[in-house]
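What follows is a group of structures, each given as structure tokens.
Please treat every number below as a calculation from the coordinates, not as lab data. Treat the numbers as computed from the prediction; the structure is a model and nothing was measured. Cβ atoms are built from the backbone, for glycine too; each structure is taken alone.
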Structure P
Amino acid sequence: MKINNILTAALLISLIGLFVQVCSTSKAQTELKTVQAKCNSLTVYSDSLYSELYPAQNELDRHIEALHIFMKRNPKAANEYADIISEETE
């Protein structure tokens, strides 16, 4: 009889522990799905920003290279152009 009560108590404690574990695992999985969805949306946002930045960066590089060529060909005019860009277009 005493062993029966001990086994019943152990079984109840085990079942309660299992229930708590299942509940916490379910909650963690729900939170994980939410975080994964946010991560996926940020990845898409990052990719779209990169696809917009890449052509702009190429165009900027071309303008910088053109300014270097301009500096070699006509330094005075290139300096004047650089001053206009840096001071008058802000």
Structure Q
Amino acid sequence: MRNHNAMLELIATDLVSQNVEATGDECKPNYSNKDFMNAVIIFQTALMDKMWDNMDFDGMLAKERMEMCESCWLELRNLIHTYTGLDVHKFEQFL
């Protein structure tokens, strides 16, 4: 799987630079719902990658891994809904 290191570094560096240089409210990026979902997908991929490393370290069995992944996704879904009002299971919000 491609990891997109260079693109992620470029985006992260640009965001940090914008925030450092911003005065007032110009650091608010005004993401659309689709943009937000793209960021969630990137974060979820990174989170699952690191979670997999942790599961390997702990020697977890497949069933335990599935349960942990499901629990993580439900917590992430609830976090997003609580703080944004968006439900990532309602795809029409992100088109």
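Some notes on this structure:
- Structure responsible for 149, with volume of the Cα convex hull per residue in Å³ calculated and labels P, Q on offer: P
- helix-only ellipticity at 222 nm (-39500 (n - 2.57) for each DSSP H run of 4 or more, over all residues; to 500) derived as -33500 - corresponding label from P, Q: P
- Structure (P, Q) behind the derived value 0.00 of FRET efficiency 1/(1 + (r/R0)^6) of positions 40 and 72 (r between Cβ atoms, R0 = 25 Å, to 0.05): P
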